[in-house]
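Asker: In structure tokens below, several structures.
FYI, it's all coordinate maths here, none of it is from the lab. Keep in mind it's a predicted model, so treat the numbers as computed, not measured. Cβ atoms are built from the backbone, for glycine too; each structure is taken alone.
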Structure 1
Amino acid sequence: MTAPIALIIEDEAHIRAFVRGTLEAEGWKVHEADTVARGTVEAATRRPDLILLDLGLPGGDGIAVIRSVRSWSGVPIIVLSARADETDKIQALDAGADDYLTKPFGIGELMARVRASQRKNRAASVEPSLRFGAVEVDVAARLVRKAGAEVHLTPREWNLLSVLLANVGRVMTHRQLLVAAWGPAAAGQSHYTRIYMANLRRKLEDDPAQPVFLLTENAVGYRLVFEARV
């Protein structure tokens, strides 16, 4: 079996070495770049299965790398950045990043985010019947069951769930969810996602107050996390 390929685009050598060692211990083949220009070239030539990207890079901003890669590839991109400001996170995610991890971070959290990024790819290739916990979703039939009993979702609730299902493991900003589920006119109405997410949790989570699958990314948006099964 061919080892998956990761590309680390980071200008700090000690962080590249830390991330590289962590990934190689899990069976990844790793390539590195330390500038925007080099990272863009490496992404195009290596065709990695995962990109780990810093935003503060010589020669420009990492956002430029995200936009460049997204023009030709859906490869998972995880941002590793010291920028903890909400605006930076939203900008990176809206540009097409799948996740955002703030420095400093530990091995456990890094690998959890890596696994989540790969689950999205696996979920996209399975038959349109997915299960998480006691919930089964038949995407083709637009049918949801929990513990064998049918769960009624409104059209808006279904739209929101279907967007999250199509992006398993990926952080979706309020804007991304609103545009995908309601259209561009709703882009500024972030209270919509809060209301409908609360409804989904009430219907699908065992404990809506402590969700396991429908997770909040504070001030940014939401993500759906689960091991895809058919």
Structure 2
Amino acid sequence: MTAASHSESEYRAYIESEWRLFADDPIRHQPGILGQALVVRRALDVGCGGGQEMIPFALRGAACVGIDISPESGRYGRELFQRHHPTLRVAFVTGSAESLPFGDRAFDLVVCRVAIPYTNNRLALREMARVVRPGGVLILKLHHARYYVRKLVDGIRSRSPLFAIHAARVLASGAIFQALGRQPRGGLLLKECYLTESVLRREVRGSGLSIEGELPDSNPLTPSYQLRKTG
């Protein structure tokens, strides 16, 4: 087996394992939107992987689109939906969170469960704000600093220096972003960084998005927030 095929098989296994985790958790099958009712006719999943986050909305009749920077995500996602939910209206496209190939106000709902730590946060948040309609909702899961502190400690305990060094670099990148409002682009530091609620509020200022609250699946390491487009 070549390195490329080995990597592809690992990614397929990851996509399918994430799909199974979703399928085995009935709580995640609920739309989970806070406050006032939201009619979801069109939904977008940013950093979709296999697209399992679209299932609750597609089952309720929404037309859903998943976008991921990895072309393999769409291929595996289409296979999984064809196998498990062949009648649902779900499509996949390849693209980045920083440059979404959709018109303004195109979606009632945008979901971003795993992608934001690996993006240019400011650009990605502005793009997601752009494509959600007024009154619409963005569901966003972050990696908090505590997530990477846990990874750092785990790397030290397991004597995995690369694991620990990666976590330390992300913590340094996040600290710079928090203090200076400038996300590192690479080099000794990484574009990957953590977000806190205060930084999130800063980054969505002027976008029309406002934080309404934390979602039921929120936890201290990977908090989930609902934001609503108010203007």
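Asker: For which of 1, 2 does FRET efficiency 1/(1 + (r/R0)^6) of positions 32 and 152 (r between Cβ atoms, R0 = 30 Å, to 0.05), calculated from the coordinates, equal 0.05?
Answerer: Computed on structure 1.
Asker: Of structures 1, 2, which gives 0.65 when FRET efficiency 1/(1 + (r/R0)^6) of positions 72 and 168 (r between Cβ atoms, R0 = 25 Å, to 0.05) is computed from the coordinates?
Answerer: Attributed to the structure labelled 1.
Asker: Comparing distance in nm of label points 7 Å out along Cα→Cβ at positions 40 and 176 across 1, 2, which structure shows the greatest value?
Answerer: 2
Asker: Also, quick follow-up: With Cα Rg over 2.2 N^0.38 Å, for residues 8-103 alone as the yardstick, tell me which of 1, 2 scores highest.
Answerer: 2
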